[in-house]
Structure 1
Amino acid sequence: MAELDRILADAVAAEHLPFVVGMTGNAQGLLWSGAAGEARAGMPAAVDTVFRIFSMTKAVGSTAAMILIDRGRLSPDTAVADILPEFGQLQVLDGFDAGGQPRLRAPRTPATVRHLATHTSGLTYEFWNTDMPRYMAATGLATILSGARSSLAYPLLFDPGTRWDYGIGIDWLGQVVEKVDGRTIDRFCRDEIFEPLGMKDTRFEPDPDIAPRLAGVRMRGEDGHFVDFELAPPSKPEFYGMGHALYSTAPDYLRFLRLYLNRGQLDGRRILSEAGLRTMLANQIGDLPIPCLKTAAPPVTADTEFFPGRRKSHSLAFERIEEDVPGMRAAGSQFWAGVCNTHYWWDPKNDVAGLIMTQSLPFVEPRFMGVYEAFERAVYRSLQR
C-alpha cells in the first residue's frame, strides 16, 4: 500500500489539499489507512482526526428513515405533509415579479418520503442555484446551515418527482423520523445506528472528548494557497439538520459503509433486513438524469458532477453509478461527499469501500478531484495484487 501513502503525501506537498486522511476496507474490516499534513496548526493529521462531515450526514439520515420503513412504521410513498402538515405550506417558486418579489404557486404533485430521500422533492440549496439566493435576499429566509427551525421553509423550485436537484430534503426527512418515532433525531441515531455499529466518535456536537482532535477548515485563497476559514454546523441548534449536522472520523464512517457491504449487519448487529436493504439501495428515480450542478458560490463549491457522461441514479441514501468505470468503481457502487471535501464510495461487486477526507474549500475543485481519482485507482490496483 506504499503507493497510497505516496499519493497522500505528494498531494499535501503540492498543496492540492491542506491535509488528508485516507482509508479503505471490505466487509471483513480495515485494509489500509494513512494520513498526511497538519489537520490544524501543530497537530498532524491522523487516522482518528475528527471532521465536520456535512453532507456525509445525509446517508445516516436516510438510514434512520429506512430503519422505520423496514419496521413497517413508515412508507416511501407517504406524502410528507401527511406526517408533517407544515410541509404542506411550501410552494413552488415560479419566478419573480417586476419588483423582484417571488411568485409562488401550489405544487402540482405532493412530495413523498421517497422524494425527500432522493433529492427529487423540489428543495434546492442556494449554492448551485441563483434563484435561491435571490429568494433568500427578497424574503430574509435564513440558510439551513443556521440551525433555525424557520430555515426549513425553502420553497420548492420544481414540482416533486419531475427533476433531480440537490437540496435540503434530508433535513426534512430527519423531521419525519422524529415525528414518526417520537425520539429526537440525535437520540434515534445514537440508539439505532451509532451505538450498535460502534461509531464512538460520531456526534452531533464537538464534545470535549473529541474536540482536541477536530481539524481546521481551510479555503483556497486568490493566490492559490490555503487560508484558515471558519465553518461548522451550528452548535445547539433549534433542530439537527440531517443534511449536515454530524462530526465523525474515517474509522467510524468506514464501519457505517461496511454495514452496507455486509448486507445490513455488522459484527453480529443487524440494523436493516436484507430485503429492506435491497429496496433501499435500488435505483429510486428511474430515468431522471442527474445533471451537473452549476455553482452559484465559487469560493464554496466548483461545478459539481461525479463521472460526467456516465449513467447515474439515486437510491434512498446514495448516488449510484450505473456502469463500470474502468480501473475504478463498478456498476452498482454508491457514493457521496461532504462540502469540505470528505468523500466516500462503496463497491459491493468488488467488496471495497474507500474514504478520502480533508477540510477544504472549494468543494470538488479540480485539484482535489485529481487526487481523489489517483487515490481510487491506486485502491483498485492494490486489490489486483
Structure 2
Amino acid sequence: MTQQDPKITEARVLGRIADIDATAWNACAEGDPFVSHEFLLALEETGCAVAEKGWEPRHLVIEDERGLLAAAPVYRKTHSYGEYVFDWAWADAYRRVGLDYYPKLQCCVPFTPATGPRLLVREGTPKPEHQAMLAAGLVELARHERASSVHITFPTACESLLGEDLGLIRRAGIQYHWHNRGYRTFDEFLVTLLARKRRQLVRERREASASVTIETLRGADIRSEHWDAFHRFYVDTISRKWGQAYLTREFFEVLGTTMADRVVLFVARDGERIVAAALNLVGKDVLFGRYWGASVEVPFLHFELCYYRAIEFAIERGLTRVEAGAQGEHKIARGYEPVETQSLHWVREPRLAAAIQEFVAQERLAVKAEIAALAAQSPYAAGRCRG
C-alpha cells in the first residue's frame, strides 16, 4: 500500500448478505448480475442458498474508513451439489485416508456456472493487492472453521492467474460461448457459416417457429403467469435429468422484481398457452443463458429459444458474447465455440494437495487438447469466424 491508500480497519465474516449494504457491495461487483447484491439476496431470502440446504453463507468482507473495500461471496458447504466443478473424487480420496472433506468453503455464485468476478474490490481501488488479501482471508477462514479446502469457481481470467501466482491450484474446464464479431444482424452472422451449416440453422429456426409464437419479455412484461409456467418447466427439465431443483418458485418472482432490468425471458406460446420458456440475465456486455423448459415436443424449439434468440438479442443490443451455460457439444454446430473456464483450489491436507496439483496439471493439458479438437468442428467458413 501507498501512504495515500485508505487504511484497512476490519475484516469480517457475515452470515447474511442482507447484513451488507447493497450499494457498497454492488460498487465492488463490476456490474456482474450474478454477484450483485440483489441476486445473492434473492438466493438467501427464498431459501435456496441457506445452511439448511448445505449452503451456509460465510461472506468475507474487508473494510476501511470509507466502508466496504473488498468482498467475496462465500459458502460453507456440506456437500458438492450445485457447483458445476466436480470434486467428488477428491472427497472420496479424503474419505479413503480417513479424513473429512466436508465442510469445505466455496467462493462462488450458487447454482451458476457463469464466469465472473469472485474477489470483489471497490471501484477505483487497486485490485490485485486487495484480491490477494481476500484470497489469503479465504484460506485463513478455512483454517479457522476447520474446512478441508477452499474452492473459487468460475473466476475471471485475471483472478485465475493471480490465484495461481499466490499458490492456489488452478483447474480448467470447458464451456461453449458465442462471440459477436461486430454483426449488425442475424443474417450477417449466418453468412459467416459454411453453406450446409447455414442451411441447417435456417431450417431449424423455420421448423421451431412453425407451430408456436415466440416473444421476448423484459421487466414489467414478465408477470406471475409467466413465472408459474417457467418454474413448472424448470422443475420438469431438472427431474428428467435426474437432478435437483435448487431454485424455488419464489426465487424467480423475486428475481423478476428486484432485477427486472437484467432479466430476459424468451417465451413460446401455442395460442394462449405458454408451452416453453428460456431464462437469461444481461450483464455489462454478455447475455447469460440460464434455464429452459417446455411442456410440448417441438422440433428444434430448444435451439431456437436457448441459442438463436440469444444470439439475435445479443446482436441487437451490441453485446459481445452469449454464455449458454454448462456442457453441450451440440452448441458448436449452432455457432458457439469451446472456451476454457477456470477454478482455483486450496487443499489443507498436503499429501492430497500434491496429488490434486499433479492431477489438474494433466487435466489442463487434456482440456487444451479437447478444445483444439472441438474447434476443428467449427461451423464457420475458413477465415470468417475471426472477421
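FYI, it's all coordinate maths here, none of it is from the lab. Since the model is a prediction, treat every value here as computed from it, not as a measurement. Cβ atoms are built from the backbone, for glycine too; each structure is taken alone.
Supply the structure label, taken from 1, 2, corresponding to Rg/Rh (Cα atoms, Kirkwood Rh) with the calculated value 0.97. Clearly, the read-out refers to 2. Which one of 1, 2 has Kirkwood radius over Cα pairs in Å, for residues 42-97 alone, as calculated from the coordinates, equal to 13.5? Structure of origin is 2. Suppose helix-only ellipticity at 222 nm (-39500 (n - 2.57) for each DSSP H run of 4 or more, over all residues; to 500) works out to -10500; of 1, 2, which structure was it derived from? Source structure for this number: 2. Of the structures labelled 1, 2, one was used to calculate FRET efficiency 1/(1 + (r/R0)^6) of positions 106 and 250 (r between Cβ atoms, R0 = 30 Å, to 0.05), giving 0.10. Name it. Among 1, 2, the structure yielding 0.10 for FRET efficiency 1/(1 + (r/R0)^6) of positions 106 and 250 (r between Cβ atoms, R0 = 30 Å, to 0.05) is 1.
The maximum of relative contact order in percent (Cα under 8 Å, 6 or more apart) over structures 1, 2, that is, the highest value, falls on 1. If P(r) over Cα pairs in 5 Å bins from 0, in percent, for residues 50-129 alone computes to 3, 13, 20, 18, 17, 12, 9, 5, 2, 0, which of 1, 2 did it come from? Structure of origin is 2.
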